[in-house]
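I've put the structures underneath this note.
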Structure P
Amino acid sequence: MADKTPKPDLPQPGQPVRGSKTGQPIMVLFDLIGRRWSMGILWNLSDGNRTFRDLQERCGSASPSVLNTRLKELRAAGLVYNAENGYALTDDGRQLFDRLEPLGDWAMDWVEKLR
């Protein structure tokens, strides 16, 4: 019997995404992580596994449906998985976070210059 679970609407390389008609891989990634709460989920999983309820508390203004949708998308993209005790970053998710974290540091310095 076919799986009738709806698949998340993931951006795909080679397909138009926000900011790119050609779907360049970097733009596909930016489309995915630029969605509401995607970055918040990655950041909150960076220091350990979290249950849905814990993520919901840490992402205070995220509705349960948005949080659930983002988790499905990040799981389908291979960045997050269902661990024994909640959600966790995959190896790819960890590598992505390790590359994004310095951008967060850069942004803090940049914001100071804007002030």
Structure Q
Amino acid sequence: MIGQRGHVSGAHFAFTDRWGGVSAAPYAELNLGGAVGDDPGAVRTNRELTAGALGLDPARVVWMNQVHGAEVAVVDEPWGERPAPEVDAIVTARRGLALAVLTADCVPVLLADPVAGVVA
């Protein structure tokens, strides 16, 4: 499930692969994307499994609806019942808040400033 996990300058990061989830074909197995037509319950379970494998509370993982643009959301808390914004990046200075990005044709970028305690 977890392709790689590391620790750089105070920022923890991980990459996932597609194995170890509950989604049925054609999304099998670990589909984390909620906008591709998979069963929302399966996506929710996959996200919970991934958070748990990383030792995270699933409620403290902040997802976004990534678009090709220049909008950035500053995050202080999880979205809760609010829909995730359509942005190209998310940034936080809140310790213990995990930021999640899904990629397809884009390369994910992790930015971290350990002195300021900011990650994006």
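Below, the figures for the structure above:
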read-out	value
Of the structures P, Q, the one that -4000 was derived from, the read-out being helix-only ellipticity at 222 nm (-39500 (n - 2.57) for each DSSP H run of 4 or more, over all residues; to 500)	Q
Among P, Q, which structure scores highest (criterion: volume of the Cα convex hull per residue in Å³, for residues 43-90 alone)	Q
Which entry (P, Q) yields the derived value 20.0 for mean count of other Cβ atoms within 10 Å over residues 67-74	P
Ranking P, Q by distance in nm of label points 7 Å out along Cα→Cβ at positions 51 and 75, the structure that comes out highest	P
Highest-scoring label, criterion being distance in nm of label points 7 Å out along Cα→Cβ at positions 11 and 35, among P, Q	Q
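Coordinate-derived values only; no laboratory data. All figures in this text were calculated on a predicted structure; none of them were measured in a lab. Cβ atoms are built from the backbone, for glycine too; each structure is taken alone.
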